[in-house]
Structure formats: C-alpha cells, structure tokens
Structure 1
Amino acid sequence: MIEVQGVTKTYGKKKNVFTALDDVSFTIPTGASVAIIGKSGSGKSTLMHVMSGLDRPEQGKIVIDGENILTFKQKAVDKFRSNEMSFVFQSFFVQGNESCYNNVSLPLEIADVPLRKRRAMIMGALKAVELDDKVKSRAKDLSGGQKQRLAIARAIVTKPKILFADEPTGNLDSTTGATIERLLFNYNKQNGTTLIVVTHDVDLAKKCDMQVFIKDGEITRVLGGAVS
C-alpha cells in the first residue's frame, strides 16, 4: 500500500514561490493500476517524483508498506527505489549503440545481480515484451514501439513492486500505444505489481483500477480508490 499524506511541494522563494503540490492525500492499494491524470503543469510529474523519492516535499509523508520513505537518508532512499521501483518514460531513454540484451542488463549490473543469474532474467523480460528475437539488435535500429517495449523490459527485469510509467504512449501511434498499454496492464495483473501511470490521456486513465485527478497541484477527485 502507498499512502500519500498531506504532501506539499513548493519551488522558488518569497514572492516567487510556486506551489506545485498543495496538501495532497490519497491511498493506493497494493497491486492496483492507477492513473495520475491532469493537464501539462498540473503537478502530476512532481507528484510522481515525490512518491518515488526522487524529490522531497516541504510537508507530508510518503508511506510505502508502513514505512515513510521521506524519513530515510538519501542513500537509503536511493537503495529503496533501486530495489522496489522501476520507471518507464515517454522518451524511452534506451542506449542506442547497445544491444537489447545489454540495455536490459543494465539495472541488474547496478543491483549487483550475479552474472550467472542475469541471462535468464534478461531473456525472461525480453520475452515478456515480445522482443526475444531482438537480443543482439542495437536499440537505435528498433522502431519507436520496439524501443518503448525495450524500455519496459529494462524496467521489469528486476521485478519491481512499483512501476511508474510517465506518459508511456505519448510518442506512439494509437496501434503501437495499445500494444504498450496491454504489456503494462498484463504485467500489473500477472505479477501483482502496483502500476502508476502519469498521463493526460483520459481513455488510458479509464483502463486503470483507480484515477487520481490533479489540477493546479490539488487533487480534485479520486475514482476507484481511497482519499485519505
């Protein structure tokens, strides 16, 4: 379970203070698929950064499975995020000159997974996104949809408990986007992973178990979940 409790995040000082998140509270059940939905500038990406420990708010708590990660020292937060979370972004961020295999291997190297265990994990992740025939292909030679599937493989290879997807279909055509959605939701259901999708796409949001609507840094409504 993820509990966001009274989170306020500001940027700037004195007369130039901008409130990105204003006393935000809601609860996400373990294993749910959740859409954080709002227009550009609404605060949804800031919310994702705070929930994942990438940014720290001035007030509030982020309680994950009973632990407030905002009380952790930075090194402990980084370790928690590395062990428990993964991310998929709109812009893919794959290593173009590296093979698909090496791209997916990177999180395992960072996590110091023994070399003898890596191959099975990498092949399993590539198979899950239907790229097991592209093991030796360089990432830059893939189509946009294949690059996003590779990004998903890289994100799921460590079997995270929480998967953040920031506008995961934003750069894709509708057919390819539907494939990416299917992969994300299948992974969510089959593995009990909490899936948090940051999006402005209402149709994508409706496919999630829960929708958190944000506007000007405030939660305007929550459907399918719990407001703290």
Structure 2
Amino acid sequence: MRCAVIRFVAFEDLGVWEPEIVAHGYDVGYVDVGVDDLASAADADLTLVLGAPIDAGDTTRYPVLSEVTDLISTRLRDGRPTIGVCLGAQIMALALGATVQRGEREVGFAPVVLTDAAAGSPLRHLAGAPTLHWHRDVVTLPGGATSLAFTATTPHQAFSYGRSLAIQFHPEADPEAIERWLIGHSGDLESWGLDPRDLRSAALEHGDEAAIAGILLIREYLRGLGSPA
C-alpha cells in the first residue's frame, strides 16, 4: 500500500507517525509542494497533507495551494482516506466548502477538549494529554463533517469526514525534533514575542506524553482502515 505525504516545509514531516504508518504496511513517499508532481498523491491508499507557515486561501501568492485543494477535494469526494494537519486541515475545510479565517494564535503544548463524538474516534487517546499547537487560523465546520475537538479559542480543532481526519494541532510532531521547528519558525517566534527557550522546555516536560497520545491516535486510525500490521 502507498502513503503519499504532501509536505510544504522539510522540518514539518510525519514525525512520530511515520514508523507507525510503515509498520501498518504502507510505503511512505513525500511529495514536496512546488517541487514534485502532486499527481502521485491523488490515488494513494492514504494521503496526508502537513502544515506550513502560509495561509490556506492565499492562492494569489502561492498558486500551488489551488492544486493541492483541488486534489484533496477529489479525494474527499471519492471517499479516499485523507488526513490534514494544521494547514492540511484548513485545506480540507476549504475543499469541503467551509471557510478559514483569522482567530487567536495558539502556540505551545496544551490539551484539547474532546467532543462527545470523539469518544468513538481515534482522538479519544488525546483525552487530557498535551499536544503541540502552532496555528492562528480557525475553520468553520464543513457540511457532513463531525467536530471532534475544540479549545477556548478554536471551536473546531479537529473534525472527521467519512474516513478522513482534519486536525488543526500537531499530534504527529516529534518533541525530540522540536529544535527544527524553533529554528524553522525563528522569525515568526520573534515577531510573536515568544521565547524558543520556553517552547524547548515545554517539549522536554510534555513531549513523552504528547508523543504516546499521537502514536495511539494514528495506530487506531490505521487499524480502522483495515491496514495489515
């Protein structure tokens, strides 16, 4: 089986999810946006769209976003399993006819609040666990989707649509690799008034619990697809 990973920036990869996806029988291939042909992600058995520090609707400055959104729209219409993380979740929302708009910035490790519907979903493993947040935009809930998580400032932190998942936060992030995030986002952190030393300390404090919850989430999701172990 084939897993295509649409990646915008090199330091935002599959993180702790990659070994689990491989263990479930998938051949993982990264498709770097703006460099590689996206066509290989269209009919993959599983496609993931990862995060990046650009806006999902900014197709004027980043025209390739239209191509990604169209591809994801087709996958969702056809019922092909798809996971969107952060920017990827926002692209999924747009692909389903919802909107993305500015909200309040959330950066750092904190739990999400799960909806009642999440009790029967892979997100149940996040109950009470810290997870990495790194976003500002918020989405409206697409028609036919089920909201799974929220926080005080983000009403839809995650939603499901058929066999697909959209997740605004980063359960895939490897806390052991947080330095790549801190360096890659150094300009943003400075403009936001955030000290990388605080995020580094938080990753050390909460990283193990966050990683375990993220692994259990993707493991249950993959098992639900019927993937061979």
Structure 3
Amino acid sequence: MKRILLVVATESEADAFRKIPGIKLSRDGYILGNNEISLLITGVGSVATSWSLMKWLSANPWPDLAMNIGIAGSYKEDIVIGDVVVPVSDCFADSGVEKGNSFLTLSEAGIQDPNQFPFKDGKILADTTFNTQIISKLKQVNAVTVNTSSGSASTIERLRSKYNPDIETMEGATFFYICSGEKIPFLAIRSISNRVEPRDKNKWNIQVALNNLSEKLIEFFLTLD
C-alpha cells in the first residue's frame, strides 16, 4: 500500500479530493484503492505551506509520494478554465530586488547562485518518479509562485516578460523546494479557475476547476492500484 501525502491550501480544494466516490476513512486519513492518503490543509501562501508541511514531516513517517493539488490562474490563451495541468517547473517569481523601474531576480542581483540545489537556472524542476499514464496525458506547464495574486496589468506584464509562465499559484514553489530538499518524491496537479488578468472574479469558475480536478484525481489514484 502506497503512503501519499496530499497537500492543499484550502478546504474547498480538499473537498475536490474528499468527494471522490469510494473513498474510505481510516485512522490516519483516507483509503482509496491501494493508497493510504493523509490530507494536509496548509492555508494559503508560501509561509503557511512551509510551516505546515515541515511540521507534518517532522511528526509523521515520510510518504512514498507527496502531491500538491489545487486551483491556479492561467497566463496562456490555450490553457483555459477547467483545464487540469501538471507543473514541471516552478520559481519564486516575486523574490528579488527592485532597481528603479526594473525587477531583478535574486540570481540576477548576484545574491543567489541560480544553480544552487534545488534550483536549476533559477527554477525548481518537478520530480518525474510518478509519471503515470494519466499524468503523461495532462498538459505540462511552467509555473510561477507569488505572495500576492497578480491582478494588475503592470504586475502581470512584468511576470510575463520575466518568466513567460503558463500558470500562477501561491504555494507551488514552496512545495517543490521542500520536497526537493528532503528528497521526497513529489508531483503537483493544478486545475485552472481563472485567467491571470486585471482582477474580475465574475470571470472565474472555481467550481468547474474543482470538479475537473476531482475527476483527474480519481483517474490518477486508479493508475496507482
């Protein structure tokens, strides 16, 4: 039986997992197929994710696989609301130095080696251990992680020109960083709830994103049986 840690930011994202048909409660979490699953709800953002994940790892046997699931915003026209994607790289996109009207990453500012583990050219690459049939069919994307959800034209243009991202989250790079550093097999699955554009929540569809995420999770866990 595989031991899986499922890391989510919010209760609504956790419900995308908890509503899967056939899931059973266990003493330490849930049973689905041949998988024993612990659910960790961290709270939103990198700080909450870091504290919650490290606290959990310090108190529990390490999992065979850690998964980060949830919703995300899309930068690209061909990644639409409801699409479920797999981030293959992530970075801390607003960690850097302002110089006049320009923004320098920590490596561009000479503060950090862009290839110091777990970074490669300033990004953290995803683990490929669990490249299952369903994962291989999902679109692979490059992500950015921010402390402030992008909602102004100037911020969006700065991030787009600097990183050319496909999606944006507020926790992904922290999850990648910790799992890479601790050498825990990991992957992320994100479902698109909105475009990254000047903020207008009337255009978002979080429920569709969560429903589609739940469907892909069912397929994923079945491939692990």
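Where does the value 13.2 come from, among 1, 2, 3, when mean count of other Cβ atoms within 10 Å over residues 32-39 is the thing being computed?
Checking each candidate, the match is 2.
Can you say which of 1, 2, 3 returns 34, 20, 19 when Cα extents along the principal axes in Å, for residues 64-111 alone is computed?
The read-out comes from structure 2.
If distance in nm of label points 7 Å out along Cα→Cβ at positions 104 and 152 comes out at 1.3 when worked out from the coordinates, which of 1, 2, 3 was used?
Only structure 1 yields this read-out.
Read-outs throughout are calculated quantities, based only on the coordinates presented, and are distinct from any laboratory measurement. As the structure is a computational prediction, the values presented were derived from the model and not from experiment. Cβ atoms are built from the backbone, for glycine too; each structure is taken alone.
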